[in-house]
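What follows draws every value from the coordinates through simple rules; no lab data is involved. On a predicted model such as this, the values are computed, not experimentally measured, just so you know. Cβ atoms are built from the backbone, for glycine too; each structure is taken alone.
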Structure I
Amino acid sequence: MRQVACNATFEEMGHLNGCRYGLHDRDAKFCAEFRETLAVAGVKGLRLPPRSPNWNAFAERWVRSVKEECLSHLILFGERSLRKALLQFQEHYHEERNHQGKSNVLLFPAPAPLEPGGRRRIRCRERLGGLLRYYSRAA
């Protein structure tokens, strides 16, 4: 777990780079060394209260979406292919996927490039070899 904390706070690629706080539950794997490694990078590790399973519901829902919609359909060869798949899914999740909790709209829609000629009315954007698809009207 110490290595996980080092990777998360890595200067250029760490997900916690620039963050002040990191939330974690009370699992024994989040030991004092884990919290110290975060503290060295300027991230304060905050433990969630005991018996509070719903506090982490958003993260757990996102992990479930990644597993069901992406990772369970792929065969990954190493960390590099996992990172690529997660990056592609993250972009799809934020830019191209309708969210039912937000009135079925896109959270951060990407600007649609103009297509000359107007031949095609429906445009399809594929990610991960066609596993994730997004259809939109051509501008």
Structure II
Amino acid sequence: MIPADAVSDLVPFAHVADVDRSVAFYERLGFEAADAVVQEDRRVWAFLERGDARLMVAEADAAVDPGAQAVLFFLYTRDLDGLRARLVAHGVAAGEITTGNPGPDRQMDVVDPDGYVLMVAEIEGERVGVLPG
């Protein structure tokens, strides 16, 4: 049991140039917008989720500098090949699938519209279409 006074969860919160653009990008990864704040007919904040993965994005007060992104987001999928094919088909520049040595057996990088680097790894032992060894 987690003590009441201990941190029990963490949700990344990223400042972005355009919330609608970011929501559309993350929806291509399988996320769904679960909540949003709309001001003057545009989203200025959104909460996205997919399973246990969650992310908040909010409109930045100043320009977002892709070269200054110091956070790396690590995501997991059960079908890295399928996800990569779907992203590429939608015009997303998904990186090649590589060995994450040290780390996951298979991973790829994707850069979101604001320059945040997403490392997408396949959940070890759960690759779709591959029989256990």
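Out of I, II, which has the highest value for Rg/Rh (Cα atoms, Kirkwood Rh)?
Greatest value across I, II: structure I.
Out of I, II, which structure matches -4500 when helix-only ellipticity at 222 nm (-39500 (n - 2.57) for each DSSP H run of 4 or more, over all residues; to 500) is calculated?
II
Work out distance in nm of label points 7 Å out along Cα→Cβ at positions 14 and 70 for each of structures I, II, then name the structure with the largest result.
I
For relative contact order in percent (Cα under 8 Å, 6 or more apart), the calculated result is 21, so let me know which of I, II that is.
Working: I: 14; II: 21.
Derived from the structure labelled II.
Upon calculation of mean count of other Cβ atoms within 10 Å over residues 38-45 from the atomic coordinates, which of the structures I, II produces 16.0?
Corresponding structure: I.
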